[in-house]
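Take a look at the structures listed below.
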Structure P
Amino acid sequence: MKILLVLTDSSPECSKAVEMLKVFCEKFEAPPKILVILEDLYTLEKVSVSLGLPLPPSTVEEAKEKVLKKVKRVWKKVMGDEEADVEVSVIAGELDKEILSTLEAERPQFVLWGCEAGAPLCRILEEISIPSLIIK
């Protein structure tokens, strides 16, 4: 079984969602996988280019690396093991486009959503037929 936890800009340190990922992965003996979509970073990058003031290339990569470290730190804390590892993908992009693309490629059987249950997420949930759980 494949279980995917989706986090967004506002939730990379959402320990509650990471704890739920741990519970589900243990219950179903599934490897953990986390996807973080940085839509705000993507928007900032797009706007800066349209204003003729593009961000230095290192800005996006540094932001993604910072989030990656945060997520891995939370995972290690939840696991109670400094050696615990988890597969994390950090993408700067449009929320719906990146999630749908990842779901198509990964084909998880279950998705945990550690993000706001706003209109964009509702639209995504309407499009997919994967059992999902939103963690608040």
Structure Q
Amino acid sequence: MGMIKEGFKIHYEILVADSMKSRDAGIVEGTPYPKALTVRSEVLETQDNVTFGMDDVESILYFVFPATTDEEVIHLKEYLRSLTSKKETFSFVGTRPFFKKDKGRYEVKCLNSIEELLKMHNYALPKSVEKASQIKA
């Protein structure tokens, strides 16, 4: 399954990375999964409930950043943690949110490589990491 036409792009901005989990490459039920970093972020809103007053409603998205090396995951995670501590945002282009039935959640897949993302944000990867990702690509 591949892209037939790209008529628009969705730009995301992570304001707070609530949690980050690394995933190694593998095969689950016959489906191959690449090495990746998954970032969880949520928006919490209040909605008026006619019967019970104001309710809190949360919208949770999981952002998946596919990687080619362990070092890419380590550096992206390090960079995102530094942005969160400085209350700075992280922007990227991703897919529209899609529901993962097996996980019961909405995910967005980043369309940029981690190397491209870090360069766009002026984060210099060590030369050894750049060479490793070019070899695997």
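Each value in this text was obtained by applying a stated rule to the coordinates, not by laboratory testing. All figures in this text were calculated on a predicted structure; none of them were measured in a lab. Cβ atoms are built from the backbone, for glycine too; each structure is taken alone.
Before moving on, here are some points about what is shown:
- Ranked by distance in nm of label points 7 Å out along Cα→Cβ at positions 36 and 68, structures P, Q are topped by Q, which has the highest value.
- Computed 12.4 for mean count of other Cβ atoms within 10 Å over residues 76-83 - originating structure among P, Q: P
- Per mean count of other Cβ atoms within 10 Å over residues 60-67, the highest-valued of structures P, Q: Q
- Which of P, Q yields -0.32, -0.55, -0.82, -1.41 [log10 I(q)/I(0) by the Debye sum over Cα atoms at q = 0.09, 0.12, 0.15, 0.21 Å⁻¹, calculated]: Q
- Which entry (P, Q) yields the derived value -16500 for helix-only ellipticity at 222 nm (-39500 (n - 2.57) for each DSSP H run of 4 or more, over all residues; to 500): P
- When relative contact order in percent (Cα under 8 Å, 6 or more apart) is computed for each of P, Q, the largest belongs to: P
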